[in-house]
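Okay, got some structures for you below.
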Structure P
Amino acid sequence: MRFMVIVKASEASERGVLPTQAELEEMGTYNEELVKAGVMLAGEGLHPSSRGARVRFDADGDATVVDGPFAETKELIAGFWILQVSSREEVLEWVKRAPFREGELEVRQVFEAEDFGEAMTPELREAEDRMRATVTGQQGA
């Protein structure tokens with residue numbers, strides 16, 4: 001099972017306040033534990049929303065770009081991990097060990113092909129597998 005662990009933004013992260021050396025070292029140690037356990041697939045921090053954009057689509061599919069910053073800090077994402085574990089309980093045990101003093105992490109399960117039932121035809125599954133193999137090959141390059 002794959003889970004996305006979402007690090008919620010704070011007023012400080014939205015102001016572009018960077019972690020201290022001690023915080024970076026602590027996070028690096030935690031990330032090394034995830035990697036050594038074989039559960040971390042990805043993990044990154046994000047720049048503040050002032051450097052981002054949102055793309056909104058109307059009913060006709062027309063796109064409008066809205067530049068950041070965005071007002072609702074509590075709804076913004078400051079970083080993420082993608083973890084592959086055997087259960088919801090396991091991911092929660094890992095997340096509870098994250099080196100945070102305050103704030104909030106959100107844990108969401110990633111859809112797998114099996115979750116889509118009959119709508120995921122053999123042809124769609126084959127196309128999905130091809131795309132994943134291509135992406136995995138690109139990441140390894």
Structure Q
Amino acid sequence: MPNRALVVDANILVRAVLGKRVREVMEAHAENVSFFVPEAAYGEAEEHIAALVVKRGGDADKALALLRSLGRLLERVGDEVYGDFEAEARERLEMRDQDDWPILATALALGCPIWTEDSDFFGCGVATWTSNRVQVFLREAGLREGEAE
């Protein structure tokens with residue numbers, strides 16, 4: 001059972017589909033870490049993935065199938081989980097991308113950090129991890145899991 005959690009931004013899902021490294025990291029740590037993604041961010045990833053793959057001459061259906069297959073690693077959450085935190089999230093993201101509020105609201109609701117490449121979250125009062133540093137967080141999660149046994 002996972003003992004740590006991260007809220008995953010849409011840009012991380014896009015990276016997981018278009019590349020291998022992020023997907024492999026998620027797969028390697030899925031037993032020790034819960035990866036939460038708001039429905040809104042999942043929908044945003046679907047839109048961006050399809051457009052990016054078509055632009056690159058790829059097969060959007062295959063890319064979207066890969067995103068769906070990542071569902072076994074993700075816990076999608078609806079606004080019933082994070083909706084009460086909308087006003088606070090929007091306030092913390094003032095002067096930034098207001099469309100990102102569900103990510104921040106989910107992190108506030110669940111009390112966990114955000115895995116993102118989006119600098120709009122930096123300084124919003126919630127820990128953020130970028131892909132080049134998230135291994136530190138994930139390694140700690142694995143150690144804690146091993147210590148508990």
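State the single structure among P, Q that was used to calculate helix-only ellipticity at 222 nm (-39500 (n - 2.57) for each DSSP H run of 4 or more, over all residues; to 500), giving -10500. Intermediate results must be reported in sequence, preceding the final value.
Details: P: -10500; Q: -16000.
Matching structure: P.
Given a value of 5, 17, 31, 23, 15, 7, 1, 1 for P(r) over Cα pairs in 5 Å bins from 0, in percent, for residues 75-114 alone, calculated from one of P, Q, which structure does it belong to? Mind dumping the intermediate values first?
On the way: P: 5, 17, 31, 23, 15, 7, 1, 1; Q: 6, 29, 36, 21, 8, 1.
Going through each structure in turn, the value belongs to P.
Supply the structure label, taken from P, Q, corresponding to relative contact order in percent (Cα under 8 Å, 6 or more apart) with the calculated value 39.
For relative contact order in percent (Cα under 8 Å, 6 or more apart), the value 39 is produced by structure P.
Of structures P, Q, which gives 56 when percent of Cα pairs over 18 Å apart is computed from the coordinates? It would help to have the intermediate numbers written out before the result.
On the way: P: 67; Q: 56.
Answer for the origin of the read-out: Q.
When distance in nm of label points 7 Å out along Cα→Cβ at positions 67 and 123 is computed for each of P, Q, which one produces 3.1?
That value comes from structure Q.
Quick check for you: by distance in nm of label points 7 Å out along Cα→Cβ at positions 59 and 91, which of P, Q is greatest?
Between P, Q, the highest calculated value is found for Q.
Coordinate-derived values only; no laboratory data. Bear in mind that the values here come from a model prediction, so they are computed numbers and not experimental data. Cβ atoms are built from the backbone, for glycine too; each structure is taken alone.
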